[in-house]
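Each value in this text was obtained by applying a stated rule to the coordinates, not by laboratory testing. It should be emphasised that the depicted structure is a prediction, and the values quoted were computed from it without experimental measurement. Cβ atoms are built from the backbone, for glycine too; each structure is taken alone.
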Structure P
Amino acid sequence: MHTAKELELAHQLAEALDDQKSLAFYISCAKKYPKEYLLATLTHVITLPGHSIRTTRARLFTNIVTKSVYNTNDYIWD
């Protein structure tokens with residue numbers, strides 16, 4: 001089951017990225033990744049100038065998160 005904090009974070013990500021249709025993905029991110037990492041990535045994506053984004057901010061966020069060190073064997077969970 002999802003905690004209230006995970007759901008709140010997922011909704012925050014979906015709203016900020018204007019991507020409500022991917023809410024299930026953001027919920028899974030909220031469960032899997034540290035909140036600080038997700039918020040830092042969101043801030044980075046949101047503050048980029050529009051001309052430097054080739055697709056959408058949501059797609060860029062997804063690419064950064066799914067290719068992060070948290071998805072490799074190089075990262076050790078505390």
Structure Q
Amino acid sequence: MASRKFINGLKLKELPHHMEPYFSINFIKNSIEKGLHNYHINFIQSNSAEPLYHLCFGGLIFSYLIALPEERRHLAHQRAH
């Protein structure tokens with residue numbers, strides 16, 4: 001429903017012009033900066049242990065995604081033989 005409210009009353013030809021500012025480098029940079037600032041306030045300044053969990057689970061997911069293509073090749077080779 002939020003997206004309907006966001007684009008309510010726009011014609012299809014007007015949509016790219018309306019969405020263009022949201023994909024600018026400046027807007028994306030400011031959004032990331034605001035998100036990091038909010039993360040710092042919510043988790044770092046409150047002396048929470050959650051950033052450690054985020055780091056551990058993020059590293060686990062990252063290493064899994066890095067190793068995934070090799071594992072898929074290994075399984076495909078194993079099926080072929």
Report summary line: Across P, Q, mean count of other Cβ atoms within 10 Å over residues 13-20 reaches its greatest value in structure P
**Report entry** Label whose coordinates, when helix-only ellipticity at 222 nm (-39500 (n - 2.57) for each DSSP H run of 4 or more, over all residues; to 500) is calculated, return -23000 (choices P, Q)
**Finding:** Q
Query raised in the report: Ranked by volume of the Cα convex hull per residue in Å³, which of P, Q sits at the highest value?
Result: Q
